[in-house]
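S.K.: The structures considered in this document are given below.
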Structure 1
Amino acid sequence: MSDPSKRVPEAIRRWHEIAAARDAARLDALLADDVVFHSPVVHTPQRGKVIVKAYLSAALSVFGNEHFRYVGEWIGADSAVLEFNTRIDEVEVDGVDMIGVDAEGKIISFKVMVRPLKAIQAVHQKMAAMLSAMQQQQQ
């Protein structure tokens with residue numbers, strides 16, 4: 001768990017609020033323009049606010065259900081590791097969000113790691129479907 005003597009960066013506090021509310025609209029104010037996202041299923045890093053917002057918006061829908069809980073937190077001066085559990089369909093998902101923050105209080109990096117393999121497969125399927133649906137809505 002986090003060390004209570006360490007101050008939680010404002011961006012991490014705001015991310016917790018966004019995740020709890022599943023409010024993707026608030027991501028614009030939180031993400032740096034050059035933010036980088038590392039997906040557990042996509043090999044190449046995704047760069048830039050527009051694409052990262054799309055991934056995080058989809059993740060808020062896919063992961064953010066009644067089972068989602070942050071269960072551990074490790075805080076640094078400009079970063080945090082947030083451990084989570086959830087369920088996607090009947091698959092138990094364990095993972096971590098590794099978040100980097102800049103001096104302006106914006107998220108500059110967001111890396112998600114997930115286990116076990118069955119969970120990665122479920123995440124891949126659901127995220128692909130969500131991103132595709134989001135793309136179709138924009139057209």
Structure 2
Amino acid sequence: MDLKIHHVGIVQPSLEDALAFMSLLGLAEDFRGYVERWQCWCIFTKATGTTTIELVVPEGGPLAKFNKGAGGLHHVALEVDSLDEVRLRLEEQGLRLLEPNPVKGAGNFLCNFLSPVSTRGIQLEFIQVLGANTQVSEL
């Protein structure tokens with residue numbers, strides 16, 4: 001499996017906290033999107049060098065309780081060619097992704113997570129970038 005870090009996700013308790021974090025590090029917003037499945041805003045910053053930081057701002061839902069509501073480092077996202085191939089490979093090892101089907105992410109990608117139970121507490125997100133003309137309904 002050829003892996004490339006797509007981004008690092010950090011949960012922030014509020015939009016104000018996310019903006020303050022961006023200011024602290026001198027980060028500029030690239031784009032943001034809402035992910036209904038996890039009830040959160042995802043603010044992607046412009047890549048600094050080769051790294052993009054995603055700030056996740058929950059609006060209720062399960063992420064609001066992450067790290068007892070304080071937020072913090074949530075996941076490392078790895079870009080892969082095919083989420084189906086990742087799922088099959090993990091199933092061969094007796095592991096499973098959190099969602100039965102890929103979820104439309106905040107950007108032009110599909111995603112799914114490997115349970116941190118399988119990785120000694122490290123949350124991994126797998127990202128399949130969609131082509132410029134690909135619509136989710138086509139998948």
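S.K.: If you rank structures 1, 2 by FRET efficiency 1/(1 + (r/R0)^6) of positions 7 and 31 (r between Cβ atoms, R0 = 25 Å, to 0.05), which sits at the top with the largest value?
M.R.: Biggest value here belongs to 2.
S.K.: Tell me which structure, out of 1, 2, gives 0.35 once FRET efficiency 1/(1 + (r/R0)^6) of positions 23 and 95 (r between Cβ atoms, R0 = 35 Å, to 0.05) is calculated.
M.R.: This value belongs to structure 2.
S.K.: One of 1, 2 was used to compute helix-only ellipticity at 222 nm (-39500 (n - 2.57) for each DSSP H run of 4 or more, over all residues; to 500), and the answer was -4500. Which one was it? Don't skip to the end; give the middle numbers.
M.R.: Values: 1: -12000; 2: -4500.
Only one of 1, 2 returns -4500 for helix-only ellipticity at 222 nm (-39500 (n - 2.57) for each DSSP H run of 4 or more, over all residues; to 500), namely 2.
S.K.: OK, next. Could you tell me which structure in 1, 2 was used to calculate distance in nm of label points 7 Å out along Cα→Cβ at positions 47 and 71 as 2.4?
M.R.: Source structure: 2.
S.K.: Right, another one. Comparing mean projected area of the Cα convex hull in nm² across structures 1, 2, which is largest?
M.R.: Values: 1: 8.2; 2: 8.7.
Largest one: structure 2.
Laboratory data are not the source of any read-out in this text; all were calculated from the coordinates shown. The model shown is predicted, which means the values in this text are computed figures rather than measured ones. Cβ atoms are built from the backbone, for glycine too; each structure is taken alone.
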